[in-house]
Structure 1
Amino acid sequence: MSAAAKKGVVLVTGVDLAPQAVEILRDYELVFAGAKPGEDDMLKLSEQYQPMGIIVRYGGVTSRVMDVNKSLRVISKHGTGIDTIDSKAAQERGIVVKAAVGANAPAVAEHTWALILGCAKSVAHLDGRMRQGHWDKSTHKSLELKDRTIGLIGFGAIGKRVARTALSMDMHVIAHDPYAKEAVDGVQLVDLDTVFAQSDVLSLHCPLTDGNKHMINAQSLARMKDGAILVNTARGGLIDEKALIEALNSGKLRSAGLDSFEKEPFAIPHPLQHVSNVILSPHIGGVSDNAYVAMGTGAASNVLAVLEAEQALA
């Protein structure tokens with residue numbers, strides 16, 4: 001189908017989509033905004049192409065972008081977290097916001113465990129020591145996770161996967177999620193204070209909202225066990241990074257594994273670069289071969305469903 005014969009434009013805030021996702025949207029012209037589109041880029045492209053849908057891979061969509069685009073009907077996240085989309089503004093303008101719920105859950109859960117085990121077993125630290133010529137067998141002790149308690153804040157698709165792995169390792173699992181209707185066998189749903197107080201490993205799996213920004217702060221960290229591990233594969237804004245650095249430097253926390261940060265991309269220089277007991281990764285927990293396809297097809301299917309529903313009513 002030629003560009004002129006297409007039903008409309010879908011703008012993608014990235015450089016590509018999985019071929020399977022492109023096929024789903026074969027009747028639409030795809031315009032790619034580039035690897036790091038800012039608001040000015042989005043304003044220009046939206047004004048020029050008037051896309052009916054936007055698939056958000058990187059960056060976000062503001063109310064200003066929505067206002068220059070009179071054709072926009074749906075904003076679809078290439079993943080699960082929609083905090084970079086002004087959902088309130090979209091609702092006010094009758095624009096549907098969708099997420100590819102669960103598409104990257106296996107990948108994020110696996111990365112969560114990579115960070116937990118990396119912290120518990122001091123993988124990065126020992127690797128560095130070995131490369132410097134040290135042999136720490138007689139002095140090093142790792143943290144054994146059997147019979148320890150893992151606390152999960154957020155108990156959706158990712159949290160449940162993390163919990164199943166923890167249970168297979170003979171860990172105790174507690175979780176806090178105000179939206180969870182029921183636990184699963186072996187998992188106890190508790191209040192937030194209990195999660196902070198009882199967790200040997202605390203792992204975050206909740207969306208970022210106005211109500212939980214900096215939920216990990218000096219006060220909540222003080223309530224945690226000495227020597228606990230903190231892992232975040234959710235959103236960086238959940239953690240007060242200054243308070244976290246103080247807890248890591250003081251030894252209050254054994255270590256932390258972070259895949260998301262308050263400001264992304266990671267700002268260089270950054271204080272966390274100089275903290276030895278933290279493992280850092282560039283928000284790639286949900287980036288895997290399978291997740292790339294699942295998120296792409298999920299986002300594309302969400303766009304198609306909204307546009308086809310509107311066309312059917314036209």
Structure 2
Amino acid sequence: MKKRYYVLITIFLLIAFCVVWNIYDNQRFVVTEQTVTLDDLPNSFDGYHILQISDLHGKYFGENQLDLLSAINQLDYDCILFTGDMNKYEESDLLSSQAIFDLINGIEKKEMAFWVDGNTGPFAIDMINGSCTGNLTKIGKEIEESGVNVLISPVEITREGESIWLVPELNQTDIQMNYLEMTEDMFESTEDYQNVILYGQELQKWYEQLSDNGQVKIRVNHYPIQANMTQADWDGLGYLDYDLSIAGHYHGGQLRLPFFGALYIPSPTSGIANGYFPKQNEVKGLNQIIDMQQYISAGLGSSASISFLDFRLFNTPEINLITLRCHK
């Protein structure tokens with residue numbers, strides 16, 4: 001009887017510890033550092049630092065983001081990538097977006113800051129029927145006025161006469177299906193249709209310019225490329241010859257178990273079934289997909305369709321400092 005009592009007390013204390021620990025852990029964050037070696041990286045970019053901020057989901061770290069800002073403003077970085085899902089839900093109004101604007105406005109060094117949309121707000125890029133018009137939304141204009149560039153088309157970064165490229169999603173299949181093959185009857189107005197077609201033609205020109213041009217190209221997207229991608233899949237979709245992909249979305253699995261890792265990621269091609277019990281090297285950090293490396297941030301916030309699961313379990317929030325290195 002006494003043994004059973006001690007067992008129950010031990011279980012209770014263990015559960016209490018886990019609850020208290022995770023409440024504490026959800027309120028803090030770490031800076032996760034990663035070195036990525038790229039074969040064709042120009043010498044002038046050796047040691048180039050990229051700060052990635054992902055999946056904030058409306059969360060605050062200190063009053064007006066002061067804890068997060070204190071850490072960011074002490075870091076040495078060359079550019080910032082905001083990789084989507086900064087609001088809790090899909091709303092894109094300023095009130096719903098206050099957490100990310102408090103963060104952006106408090107960052108001191110943002111001369112080279114870039115934004116891509118996620119699957120929650122705020123949405124900076126105007127979309128119709130899954131196609132981009134090439135225009136910014138009202139909130140997108142606010143983001144740019146706050147000092148962050150919305151990555152609608154590829155951006156060349158130059159140093160000492162050498163270049164690397166930051167590239168939003170750009171593959172031949174997407175350009176054809178969501179732009180060049182669209183017909184006017186799919187849109188409410190001729191203007192919308194023309195904007196989509198013109199933007200698709202612009203994307204096609206970028207694709208042709210960047211394809212196999214020998215320069216380092218970094219894919220910047222909220223969504224990771226599926227880890228089980230084969231060479232045939234890659235060629236069939238017509239991806240650019242990316243050297244590195246930087247993404248978020250998975251939250252590091254959000255709910256993790258000690259000594260095991262993530263229980264689920266929103267990737268139907270990973271895990272036993274529809275993302276459950278994924279391969280742990282696909283969840284966060286650096287992995288290899290064919291000839292491209294991919295870095296996935298575990299992000300800062302949480303989300304869930306079931307409200308009582310809207311927290312991170314044994315999964316410390318993170319921002320990411322990626323250092324590019326030449327292959328020597």
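Taken together, the values in this text are just the output of simple stated rules run on the coordinates, not laboratory data. In this text, all values refer to a predicted model and were calculated from it rather than measured experimentally. Cβ atoms are built from the backbone, for glycine too; each structure is taken alone.
Quick notes on this structure:
- Source structure (of 1, 2) for mean count of other Cβ atoms within 10 Å over residues 15-22, computed value 11.4: 2
- With percent of Cα pairs over 36 Å apart computed over the structures 1, 2, the top value is the one for 1, the highest of the group.
- When distance in nm of label points 7 Å out along Cα→Cβ at positions 199 and 215 is calculated for each of 1, 2, the greatest value falls to 2.
- Test item: relative contact order in percent (Cα under 8 Å, 6 or more apart) calculated as 25, pick one of 1, 2: 2
- When helix-only ellipticity at 222 nm (-39500 (n - 2.57) for each DSSP H run of 4 or more, over all residues; to 500) is computed for each of 1, 2, the one that comes out at -10500 is 1.
- Which of 1, 2 yields 0.7 [distance in nm of label points 7 Å out along Cα→Cβ at positions 119 and 303, calculated]: 2
- Answer label among 1, 2 for the case where FRET efficiency 1/(1 + (r/R0)^6) of positions 63 and 207 (r between Cβ atoms, R0 = 35 Å, to 0.05), calculated from the coordinates, equals 0.20: 2
- Origin of the value 46, where percent of Cα pairs over 23 Å apart, for residues 143-262 alone was derived from one of 1, 2: 2
- Distance in nm of label points 7 Å out along Cα→Cβ at positions 47 and 279 - highest-scoring structure of 1, 2: 1
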